Every structure is written in structure tokens, then in C-alpha cells.
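What follows draws every value from the coordinates through simple rules; no lab data is involved. Since the structure is predicted, the reported quantities are computational estimates derived from the model, not experimental observations. Cβ atoms are built from the backbone, for glycine too; each structure is taken alone.
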Structure I
Amino acid sequence: MLSLFRTNQSFASLLLFGYALLLQVPLILLGPPEAARTPTYTGGWLAGAVQASPWLVILLPPVLVALAGILANRVCDRYRFAATSTQFPGLVLVLLWAMVPVFHAFDPVQVCHLFFLLALGSLGSTYKGRENSVARFNAGWWIGLASLLVPTYLLFLPAFIVGISIFAAVNFRNISQLLVGTVVAYLLAGTVAYLSGDGQTFLDGQLGGFGFGNFLPANPYDLVGAGVLGFGILVVVASGGNRALLSIEGNKNTTFAYFALLFTPLVALLGAEVAVSDVQVLVPPLGMLLGLWLARRRDAPAELYHLLAFVAAVVLTVVRLRY
């Protein structure tokens, strides 16, 4: 199966839609788990629109995650994350999403995956880029949009400031370009909320999105899946990225992705309510880096690792939904 994705043909990424839908079959048969997140003003509007349709609740998550996988492949290919083009980052991203049963339910963070990857790509383009000020503004804009849905995404801003120092000189001008993009996103959203008579609700939702230590009860099967993601972090950190064969551009982008991954525990744990579903913030950066690690394995071991992970994801989801 992995041979379909071990290719430099970008159209192979389209297979991720079928792959994600295959992993979502248990929900089609047994129904979705309940998501524990208390949404913000913007996130609540989005969640309400999706939950109005039972089929949209089930089918939208795999579509969004497949789109994130395609975008991850595009970012890795465009910014030289690997010595050769591969579709494994998107494949592993989808597989990690499927590993934790509660992730299968719709959650606004699945839209945040897209915004995060767009921000990652925007800042990555500043290496020898021509419109770097626009790229930094765009990175801040995408992080701002993500934080409107999940406020703790603002905690990625320090990681992106580190990213600025990786790709160029870090100074007030460059940092302000990033922050202005975020501020503009908030000004526009706040203006819309105010004109709709929901200004205070919007403000309370964003400011109330931070906290510490308020852990919600977790299903044991969700915790097992989250533990697998934790093991994936250990694999990525222990491998060190094997960046010796990368170009300077690829080395810098991979280093930036590692710093983004480093900040994901803060984003997951500093919310007003901490649920297993918050661990989903790990999926994009970990999926990219672990996918690149898998691409460097020989065919037989890679197929075995993929088969074990695929079976584990399906079994955990089925058992979680049945019991």
C-alpha cells in the first residue's frame, strides 16, 4: 500500500481522501464519539453549522484532514523538507489523526490544521524570498485565524518568532510584520462580532480560552491512542531528522518544524479545559516529521510499521465506539 505514496507524483496525494474515509468507516457504522471541547464564539458558530447535519459531522473531519495531508505534502515538497519528493508526510498525518478515537469527531481544531500549515509554509517562503514582509504578515494572519477557533494557537507565535530568526534576522520590524497579521485577524473578527451585537461574547470566549490544570475525564482508549502519538514524538526526536543530506533551505525548514512541534504541548495544555481532543494539535507537525522518518526506512520495515499503526487505529476506534 505504501508504494502508492512513495512517489514524486503530487496527484498521489488525492488518494488521501479515500484513505481518510476508509479510516472513518467505523463511525459511519457505529456513530461518532462526542467531542469534549467548549468552543469559542467563532468555533461555536462553526461547530453549530456542522452539527446541524449528522452526515456532515462524520464526513467533514476526514475531508479536512485529507486536505491537511495534501497541504503538508505540498509544504514539504516546496520547501525541500526531504532530499526526494514523497507523499508520506500527508499519509502519516492522516494516520495519526485516526489513531485517537475522539479525533474522529468534528472539532474546530481540524480547520486549524489547515491554517497552521499555511502559516508554516508562509514563513518557510521567507528563505531567499522576495516578498518577505507579506509572507510574515500572512503567517501571522493564519495563526490569528486559527486562534479565533482555538485561542491557545496564539502560543505558537513565539515559535514563529524563533522561525523568523531561523530564516532571517530577527528584529522589531520583522516581528511586528508577523504580529500585525494576527492583530488584523482579531480586529476584523471582533468588528463583525460587535456589529452583530456579540462583542462581549466574542471577547469572553477568546480571553476565557486560556487556563491550566482543568483536565476533563478521558476515555482509556483515547489515552492509549494519545500515548502512541507520544511515542511518535520520541521516535522523531531520537532520529534527529537526519538533515545531513538536506539543502540549506530544507535544513532550516525542518528545524522550524521541530520548534513548532516543541510548542504543541503548551498549545494543548494551557486551554481553559484540557481534553484528549486537544492533543490533536500535535498532528500536523508530528505527521510531517514522522512521515519523513518513515520515508527513509526500507520498504519492508516501513510496510510493517504502517500496517501495525493502521490496525491499531481501526481497533482502538471500533472498541472505543462499541464500549
Structure II
Amino acid sequence: MLYVYFGPDEHSKRTALKALASRTNLPMVEFSATNAPKSLDELLSQDLFSGSQVIVLHNLIKDWLTDARLEQYVTTQNHIVFVEDALDKRTKFYKDLTANKNVHAKEFEAPSLESLPQWIKNFVAAKHVSIEESAIDLLLLRLGATNQIGNGFGASPEVSLLQLEQELTKLLTYANGLPIDKSAVEALVGDLRETLSLAVSDALAKKDRARLFELLESYYASGDADDTAKTLQLNALLAEQLRSLLIVKDATERRMQDSDILALTGWKSGRLFVVKRLSQGLSIQALREMLSKIESLDIELKSSTTPPRVILELILAQVV
């Protein structure tokens, strides 16, 4: 029998593989680029003890699934499963493959922003644990799914399912069978948005142009959202970070105690320490000018045909 599982949802593909092995009660043998099969016999031969096997080939479809071999895979007693990150839907190969009734082809699409909360609930429920709605909201916010919380950035989600699974596994271990609540997320999950904005703010404060554009290049190269969405998200994060720097700089110059600043902002002491360090090399006037330039991006986007990323980079270049 022949199966083709494809798409970016690695967790669901692995779940489907485990379900197939459990349903058939057969041993599973996996191949990938690092341990590719040496001959077709390795895929078609029977196990000495169990007879049939579940043979899984990860991202090897181009080398091992040909028209000449397809019939052999379909008729073998083994369960041959090709697991691919993606298939080119424009090709005749894809169209013929998915139209073949003898091939069990299934696409595992990445969940949409709206369906991510349910995906998370299903993931933890499979471990016989529950998770609170507030914990889901905070988790998605910290991993970059900004629209989920309705913060007005208008940005597309940039959540890596692999990272989401890693964070959930960590939270499940911490919860030890109890419901996962917001405090667990606060304690264990770092805020990727704040990490990025702090790094960019640090480069701006040090006037390190090389580091600044290295961070921007890495940011724009990640994920699938378009440059407009990414620019709006980063711009909003930078504006938020600059406002934090202004608050701390003003409070420091007025000789406010750290305890008073923490009470004013609601921050934790670790964040205050980092923001104070970043603000040391900047004057209030410089921060206001930087914030003014960042906030002007919305106007620039509406009045210019220049790509959003270019506009943001030009604005930041004026600062460093």
C-alpha cells in the first residue's frame, strides 16, 4: 500500500504515522537523506518476524517514487509512506498522484491563526491535560501570533509549529498532569517579540548599523508573511520598546526608585534592568526623535509607492 503525507504540520504528520503503525500493529522503519535505502528490496522485502512493515521515507519522493515503481508500492504488503515537507501542486506528478485512487495522499496544512487555539487544545488533550484560554492567548502572543490578542498591529502570524510543540512539551512537563495556566506560560515561555525589539533597540542605541541590518535581514527572511505585514509588526514593536525606554529614561532623570518604576509600569525587575541598560547611552531628545520617525511609518506607507521594508530601513538608517 502507498501513502503520501505532505505539508508543514509536522506534529499532525507524526501523529498520522503513529496511528498507522498502531492500527496495523506493524514495526516501523524510517529512512531519510542521512540513511537512504540502498536498494528497492529494502522497501519491498518482508520482516523476518512480522512479515509486513510500515516503511517511512522522509523527503525522498523525488528519488524513490517513479512511475515504474508506483505499481510495486501499491501492490506490496508493506505500507510505504512518503512524508514530504511540500509538493509542487502545479506539476503533472502531483496531479496524477493525488488523482490516483490507489494512493492514500493527504495534505497536512499548517493551522490558520483562527484554528491555532484548537490545535493547541488538541495537542495537550492528547496528553490528557487541559490548558486555560488565557494561557493559550499569552502563548500565541509571546510566539508572535499578534492578531490572536487583537493588539491592532494587523500582522500575520509567524508561529513555528515545531517551536509551538517544543513550548507545549515544556509546559506539559512543568504542569505534571495539572491544567496549564497563564502563570506557567509567564514562567517558561520567552517573548520572541520583545527579544527582537530589544536586539534592534540595542543596535540603534549603539549605532551599530551592521548589526541592525543583520537583524532585519534575518527577520524578513523568516516565516511566510509578506513584507508589509512584517514591517507593520516590527514597527509596532519598536514603537512600544522606544516608549518603554522613554518612560525609564524620564523616571531615572527624575531619580525615581526602581520599586516606584516597577509599580508604575507593572514590569518585572529583569525587564527594568534591561531597559535601563539600553537607555543609558540615549538622551530623552534622541529617544523622542527616534520614536517620531518610527511613528511616521504609517503616514509614509499611505503616501508612498516605495516598498514598506525599504521605508522602514531608510527610517532606521537615519537613526544610526
Please state which of the structures I, II yields 0.45 when FRET efficiency 1/(1 + (r/R0)^6) of positions 44 and 292 (r between Cβ atoms, R0 = 35 Å, to 0.05) is computed from it.
-> I
Working back from 175 (volume of the Cα convex hull per residue in Å³, computed), options I, II, answer is structure II
When you work out relative contact order in percent (Cα under 8 Å, 6 or more apart) for each of the structures I, II, which one comes out largest?
-> I
Can you tell which of I, II yields -22500 when helix-only ellipticity at 222 nm (-39500 (n - 2.57) for each DSSP H run of 4 or more, over all residues; to 500) is derived from it?
-> I
If we compute distance in nm of label points 7 Å out along Cα→Cβ at positions 76 and 188 for structures I, II, which one ends up with the highest value?
-> II
Can you spot which of I, II the value 2.9 was calculated from, given it is distance in nm of label points 7 Å out along Cα→Cβ at positions 28 and 308?
-> I
Out of I, II, which one gives 5.0 for distance in nm of label points 7 Å out along Cα→Cβ at positions 84 and 172 as computed from the coordinates?
-> I
